[in-house]
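Right after this note come the structures.
Bear in mind that the values in this text are calculations on the coordinates, not laboratory data. Every value quoted in this text rests on a predicted model; they were computed, and no experiment measured them. Cβ atoms are built from the backbone, for glycine too; each structure is taken alone.
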Structure P
Amino acid sequence: MPYLIILILAGVYGWVGSKVWSGFRRTNFDQSFPTKLTMTLLWPVLLVANKSYRKNFQKALNGSRR
């Protein structure tokens, strides 16, 4: 059972990470590769800790340019 939970969490992490990666161009962040990689890999931490990232996270996922 714990393996299933870990597998599901890893799948969600990867799926959301791929959505952030593909929508990163819609954010206000620097478009350099290191920034894109860092923001994509650390999305769970930044989502909780950073208000600016939360707004840009929504832009990346939804395609909104507000």
Structure Q
Amino acid sequence: MKKIEDNNTLVFLVDKLANKRQIKDAVKQLYDIKALKVNTLIRPDGQKKAYVRLTADYDALDVANRIGVI
């Protein structure tokens, strides 16, 4: 919740082989939003997590409500 409100960022679990460009394109295609920046990390359990920061045109809280995360 803190990332959504403070940093305008959404967090997704993604395929381990996906790169940042693929994640950015997938978010644009699936949710019709533009990502400003994508950061990724691989968790100790082997899952890949993507932090997608949205442009100022979009509010992450509204997008999260629309896609059913919250």
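A few comments on the model shown:
- Read-out distance in nm of label points 7 Å out along Cα→Cβ at positions 29 and 45, computed value 1.2, structure in P, Q: P
- Structure responsible for 11.5, 34, with Rg and Dmax of the Cα atoms in Å calculated and labels P, Q on offer: Q
- helix-only ellipticity at 222 nm (-39500 (n - 2.57) for each DSSP H run of 4 or more, over all residues; to 500) derived as -10500 - corresponding label from P, Q: Q
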